[in-house]
Structure 1
Amino acid sequence: MLQYLIKNETPYLGKIKLKIEKYPDYTGGTCGKLNKVHIDFGFTKLVSRVIPNKTINGWAVDPVKIELINRYTDGLIETHAANKFALPNSFISNTGKYVGDINDGWWYFKNGMTVCDEYPHGVSIQWKTAVSDKTLQSGHDGILGYYGYAHRGGSLFSIGDRIFDEKYKPQEEDYDKEEWQEWKTKFETMISEVDEFNRKWLEEDGISSVIPFRKRGQCQIINWEQARQAAINLSKYLS
């Protein structure tokens, strides 16, 4: 019954179950994968989980979603050969470079992103209008920015942001007075509230710890090549 009432938001085929969980962001063989948080009570959550069907290659994937990924992300779901091992249902670029697994491909599709051929594993192109809507403008006219990411997080870089530089030490004179004061206040509040262990980390990182990645750099982004480089820099930093 739940199959008809709750949409499967994952790229897998399987049964949907409702559960009450405090920390639902995990993936396991018999526990499946988080599908959606339906109600957040604060102290716990009502969630749905997908328990995928099993095949000889692992979890069963939805062929309809594979088709959507292949058609609209500039990437493909195929078996990828790596270090003498075959990785089924990998997400690769059209030039054969590894991007991630099928979850990454499905994430690209849902967020209107396409593969960045210059740096496929860690940078995507995000569009103002998803390619799947068939209203995408030609060339870079419809681009929203370059998204740099790794397992620790990510950020979108657009024209007007800054080229991310992990070695850059933020200086007050490089920013507007209002935004610098906002970050300064936030940093001082965090320092006063954290325990001794985290305070030491914050003091070492300084005000950089509260400045968004897209603002951490001295040079402003004035073209898409610089936006792409900023995303690449961030991906390397977070890897």
Structure 2
Amino acid sequence: MRLAAGLVGAVLTGCTVTPQGQSVDRANYVDLASTAAALANGASEANPLGLALIPIKTFMGYGVEKMYPNDCLARSQIAASTNSIYYGAAANNLVLAASASGAVAPVVGLAVGITYYMLRETIEPSVFECIPADGPMRSFAIAYAEGDVEGIVSSFAVGGVDGDSVGHAAIAADYEAFFATTSDRRMVFANDSQVQTEVDGMYVFYNYTADIVDGKITNLQYEEVQ
């Protein structure tokens, strides 16, 4: 059973192509391996469906990609929740494998799961970044998060348009005012037409279009999704 699950997992891990799918696979196999270690050391499977779920669990990363092939935001949200559970469960299993008190294992597991969730962007930045891999929209998103007016402006062509603002001077003035009144900003791209912004704990989802010529944004338009 374990050998078959491992072979299936190895095949499917090779099929995942996104950072999120691969991350879910990694967390899943850490959980499966730690379960095997705990069972080998005399622990019992608390979940009556535990072994039956192994084939399903090996499909998780692949399944996430199939469900959301063009939505990095959705994939990253699933990875955040599932990975926290898997790593927490793995920590629980490893404590049991070490023959520690059964009362300690759930506490350790919970702590590890919470720690992963809180530090996930530091632990696996590529999984939760969800911004374009290159180009001016990547530069724009990074500058937006860092409050870098010069970086914002340099992402646009000289006569570039950002909403109702036209040209570098107007764009710079808008972002100087915006950055002066905010302290925590981030963009998370679902795909090449939808983006979620986070500003001081407030989330807004937008449909957007970006015209790019010679590596510069010439026209960026966005509409809030209600």
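Each reported figure results from applying straightforward, stated rules to the coordinates on display, with no laboratory input. Computed from a predicted structure; not experimentally measured. Cβ atoms are built from the backbone, for glycine too; each structure is taken alone.
Source structure of the calculated read-out (distance in nm of label points 7 Å out along Cα→Cβ at positions 70 and 198, 4.7) within 1, 2: 1. Given a value of 24.2 for mean count of other Cβ atoms within 10 Å over residues 86-93, point me to the structure among 1, 2 it was derived from. This value belongs to structure 2.
Each of the structures 1, 2 was assessed by distance in nm of label points 7 Å out along Cα→Cβ at positions 38 and 158; the largest value belongs to 2.
When FRET efficiency 1/(1 + (r/R0)^6) of positions 118 and 166 (r between Cβ atoms, R0 = 41 Å, to 0.05) is calculated for each of structures 1, 2, structure 1 gives the greatest result. Tell me which structure, out of 1, 2, gives -8000 once helix-only ellipticity at 222 nm (-39500 (n - 2.57) for each DSSP H run of 4 or more, over all residues; to 500) is calculated. So the calculation was done on 1. Largest in Kirkwood radius over Cα pairs in Å among the labelled structures 1, 2 is structure 1.
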